[in-house]
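Each value in this text was obtained by applying a stated rule to the coordinates, not by laboratory testing. Remember, it's a predicted structure, so these values are computed and weren't measured experimentally. Cβ atoms are built from the backbone, for glycine too; each structure is taken alone.
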Structure P
Amino acid sequence: MNIQIYSDNVSANHILYYALARLCGKKNVCFVNAHEILNGSLTANVDLLVMPGGASRYKTDKLNGAANRLIKSYVERGGRYLGICGGAYMACKTTKWAQGLPHEIITENELGFFPGAAIGPVEPFGRGDNYNQTDAHLVTLEYQGKPIDSLYLGGCIFLPDAPTCSDKISHEASDDRVSDDKKNNDKIRGYEILASFADLPEKPAAIVAGQYGQGLWLLCSTHPEYDNQAIELVDFDVIGNQYQHFSQLPDDTDLSLQLLKKLLTKLNLPCC
């Protein structure tokens, strides 16, 4: 078992590390950075690449270009990609953050596993009053028809692109006349909505999954790595506490790693 968590020295992802270690064994989980990806770390024996939360622009600054091509190649050859929050934004075709507000970010993304837009932050769970995230908020997801609580920290809803005329064109055109986007779409074998935001009108998509080539991808808006134990680890009583918003979660908060385990099972990970 070989699980690699991307680390860019900006986002602290030790909560995610400990969650995966508890489910899959600490010896099977490690961190990987952009230099290591460029030097060939994503070999066939890597069972899962996890792109964690934290502002995606820091990740794409290091990964755009050759590293993202290697990530896509890894998945296409049969690898697995799990994107959480920021890691989900950057794996959608388009990111739309705080649209129409002073901190607006609208950008096309190179990975583009999900054929649509990642739109956030999600009202009423958070406001786009900065470039990074929102305060912690407990949300209820409807996962395959059943309610499950999860932690929201600025994730997105997933909105698919509307079909275009070009999507309906047959494959009779020669390869040199087919656009890069069309070739990329041919490798995306559709997608499915695994979970929705249960308390929002029309229940927009919160977790989506699909195939790219021979591999699997799964994108989660919320942070399934946070259970009650993790919340306790970020509950501080200090001056200048930048984690104070975690202490404001309801007293009866009851989070577990069950959602994360379900996602790993969906990805056919051997440890689950």
Structure Q
Amino acid sequence: MTDNLERLRELLAYDAHSRRYQAIPDFVRDRLGPVAGGYESEQLQWDAPRYAWIDAALPSTLRSSVELGSSLGYFSLRLAHEREFFVSGFEPVADYAEASNLFAALTALGERAQFHPRGIGIEDVAGLPAADCLITLNVLHHAGNVFDRDAVTARGGWHAYAGEFLTRATDRFEHMIFQTGNSVKGEAHFPSEAAIDTLVPLLENSGWRVVRLGVITDFADPEYQSFTASEIDRAPRIGCRRNPETGLVEYRTGGEVVAAFGYGTLQRPLFHCVRT
């Protein structure tokens, strides 16, 4: 145990932005004690609100999940701890996956939670372990830039690639929790304010039925408001643009700036989908 704690101390002390993308679950932090040190996510504090929405959305009958881009394992570890899920996470940053496995071991979740140090491209989907639910949060917009460059080009662009990726996932999973950005490194796949109107058809044409949509509507209290399939038209369409003068990302709805933060991630809707 001492060796595991010392290794975690090393991993968490590494002060690089990419190492601080995700929070550490409270139950893990309590077990780590001083080893967690001053580690805090450098992103907006949106992991807990997202988990609360996901937890409420997923039926109580589900028992297992696979997460792509699991980072430090926040969502998978909480599902294993709070809902007794069997979880598998796939994370291309090897140190993230190692830390996640150490978190699981130190909290007696080693038999329920396993994290693998590799990413998942479109040709890997068929080999994923079968589970009740796929969780993919803010991964797919990186295709064509961070991974699967040739695969995106071969399919004529991101939209065709994303549709095929999501279609392939229907062979392995009945439920999916999905979230994605709209751009990467300045290249936009679609306008941010068009996220809902772009992604709902993309999901539906890929064999998924959107049963619930989550959107933050009050940025002073960033919790996700749910909209059922019949209520999607009522969900606010929120766009994001970075103001070059302030350096902040301005959140706009109806042309009005309603909030400004260092990141644009709070704008991204969450989707709970069921295979059709």
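Out of P, Q, which one gives 2.8 for distance in nm of label points 7 Å out along Cα→Cβ at positions 139 and 163 as computed from the coordinates?
Values: P: 2.8; Q: 2.2.
Of the structures listed, the value fits P.
Can you spot which of P, Q the value 22.8 was calculated from, given it is mean count of other Cβ atoms within 10 Å over residues 91-98?
For mean count of other Cβ atoms within 10 Å over residues 91-98, the value 22.8 is produced by structure P.
Could you figure out which one of P, Q the value 22.2 for mean count of other Cβ atoms within 10 Å over residues 99-106 was computed from? Display every interim value, and only then the final one.
On the way: P: 12.4; Q: 22.2.
Comparing all candidates, it corresponds to Q.
Consider the structures P, Q: one of them gives 6, 29, 36, 23, 5, 0 for P(r) over Cα pairs in 10 Å bins from 0, in percent as calculated from the coordinates. Say which. Numbers along the way, then the final one.
Details: P: 7, 30, 37, 20, 5, 1, 0; Q: 6, 29, 36, 23, 5, 0.
Of the options listed, only Q reproduces it.
Which of the displayed structures (P, Q) returns the greatest value of FRET efficiency 1/(1 + (r/R0)^6) of positions 3 and 211 (r between Cβ atoms, R0 = 30 Å, to 0.05) on calculation? Working shown, then result.
Values: P: 0.95; Q: 0.10.
That would be structure P.
Here helix-only ellipticity at 222 nm (-39500 (n - 2.57) for each DSSP H run of 4 or more, over all residues; to 500) has been calculated and equals -9000, so which of P, Q was it run on?
Values: P: -6000; Q: -9000.
It traces back to Q.
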